[in-house]
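Once you scroll down, you'll see the structures, which are given as structure tokens.
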Structure I
Amino acid sequence: MHDKLTADELTFLASQNLSADDVYDARRKSQARWFREIKEAGKTIALGSPCRKAGHRLRSRKGHCVQCDTKVLAFAGRHDLQQYIYIAGSRPARLIKVGVCGDLLQRLRQICAERHGDAADWEILYALHMARAGEIEDIRAATGSANAAITSNQIAMTNSERQLRAYVKVQDINMVTHRLPGRIGTYNDDVIPGAVHTYRFSVILKNGGMTPAINARTNISHNRFNNEMPADFHFPDSANFGNALIGPQLTWHTPSITIPASELERPLVGAFHYLWGWIEYDDIFASMPRHRTEFCFKIECERLQPTNEFWVGFAPHSKFNAADNDCLRPIDPAG
């Protein structure tokens, strides 16, 4: 690449602590192609067509002339920095601040010393490490806009916590079948699966919030009733407890319960199976109370004709499906 650059271009690169090794030859390539390939090559500067203003050929990864405006080089240099996007809060002032930095402790000391929002007791509420900060599109512009909105409108901390807090709910129910050993069929040595002898169920819970659900404790129970579940049923806990930490937008399976296939596939007349449980958890905001989500499902079974295939479904029950203050039972103080 050294022989493709002019003396003026090499001098400019040296003034920016760069060399010919940092340059990618983008000439005679489509913009979409070299935009992609310069990232893959790990280069900082592109050698392209002359700019309209002064005929310079050195451009940034976004196609801007770096010789006309060296500020774009400073932005490009931050592209591969390891940084943090953070949420800081002042509880007494009821403020939050969103930002990006390379050193969390240094930034915390800075915003406290400079009394951002006229507060000197800022805390880091949540931080996410990013190995390549520049790959998150317009992150600095987005965080700058967020800070401007927070500063101008003095958004109350309680409202922000509600937007960011963990929200755990039921996403699905997982069913696994356990079978007897298979046998070799009469034709083509096909393996015929063995009969199902046990069904195993667990509830898939998802944290739909933007922060982790911590100190989580859960319980799952099952029972068979001769008729529909009684109206005064009090949903007792089983010995099947579990513990969890569920990250934002992630799922977690409760402990499982098992039901013999003979009970589901050949049920007694009028027999009904129900599974129920709950999860209690904290979020990262100290001012928030502990949360609770309850769930209860009727296990519905049917033989589908004409194949006689066995179908299992799950219908939400009219009770014990709620969250927080709407729950049937209060938070377990032992949790």
Structure II
Amino acid sequence: MLIDNNSTPVISVIVPFYNAEQHIAHCIESILSQTFKYFELVLVNDGSIDNSAKICYQYSQNDSRINYLEKENGGPGSARNLGIKEAKGEYVYFVDGDDWIEEDLLEVCWNVLKSERPDIIIFGYVVDHVNKEGKTISSNEVNPNKIIFEKKKNNIEISNTTIQILKLCCNKVFRKDFIEKNNLNYNEEISLSEDVIFNFQSFLYTDKLIFINKALYHYVNRETISLSKKFNKNSFEIHLKTHKVFSDFLNLWCVNEKNINAVLAMNLIKNIKNTINAMFSYKNDLLINDKIKYIKMMVSTNETRKFIDFYTPDDYKSKIYKHLIKYKLSKVIALTSYMLK
């Protein structure tokens, strides 16, 4: 596949952002510095009220590769959908406005895209842990150990690392006509796990996933004050939706049957833990009795009852947690969570 220097861009890099004035410039610079030059940058302002809009608009005035878009605040899903709609490239790639990418990301991806012509390619990423002063205190790479998944052709083993790689939004390049042909879009009604749902829905429509064993994206995990975050009361309902599309993917792709229930159980129990932690750590108006009722609902749902026995704890605390969930000890879970917050 040859590139016509006068043609439309090959890859559209879509960056949705909301109030990202502290980090958006670093993100944009990492994209504009790419060794691969045949791309456009689509900046989607999701109703920001800080200086990030001004910063991005100024970049767009200075670089013809940048398409700056504005919309009312509707969440990352709606911003990504607008980016897809306006994208001119044959391929689309998403970057979050508070993260950044390696300078050879697009070139490495292009070398695979031009030879394989896949619907989707997936690569590794780096998690940068940053403290409140903005200093990176540690980094760890998350890389795929598999090169190709082919639907119904191999007995796929799914590891915890593979799950994280499949879930992440910003380590995948999609062919735009693949998205359009299958009417794929981000759920604009939710602002939690909408990217996970999009990913696993997209996997249902392709026959091959190609992995690049290189960490190219930097996911920045910044230390924040818990009380600045709000607990989403629909968290567990959304997690059940991700559980459903994840289950569909595992079954359709002929993942090792013994592995399926263990993987689904691990993922579901992890989501229950995360929901409980958020409920006791993040801002919300739930009273303690409301929190106990919420926990009781989660541990009593049919999916939890179905998968709890398939959950294999990897440490002593997890064994205790499994026991508490299995026997629906909601008050004990609530008390423990309250004491540890």
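What follows draws every value from the coordinates through simple rules; no lab data is involved. In this text the structure is predicted, and so the values were computed from the model without any measurement. Cβ atoms are built from the backbone, for glycine too; each structure is taken alone.
General remarks:
- P(r) over Cα pairs in 20 Å bins from 0, in percent from the coordinates reads 28, 58, 14, 0; which among I, II: II
- Source structure (of I, II) for helix-only ellipticity at 222 nm (-39500 (n - 2.57) for each DSSP H run of 4 or more, over all residues; to 500), computed value -5500: I
- With relative contact order in percent (Cα under 8 Å, 6 or more apart) derived as 10, matching label from I, II: I
- Origin of the value 12.0, where mean projected area of the Cα convex hull in nm², for residues 174-309 alone was derived from one of I, II: I
- Among I, II, structure where distance in nm of label points 7 Å out along Cα→Cβ at positions 126 and 182 as derived comes to 4.5: I
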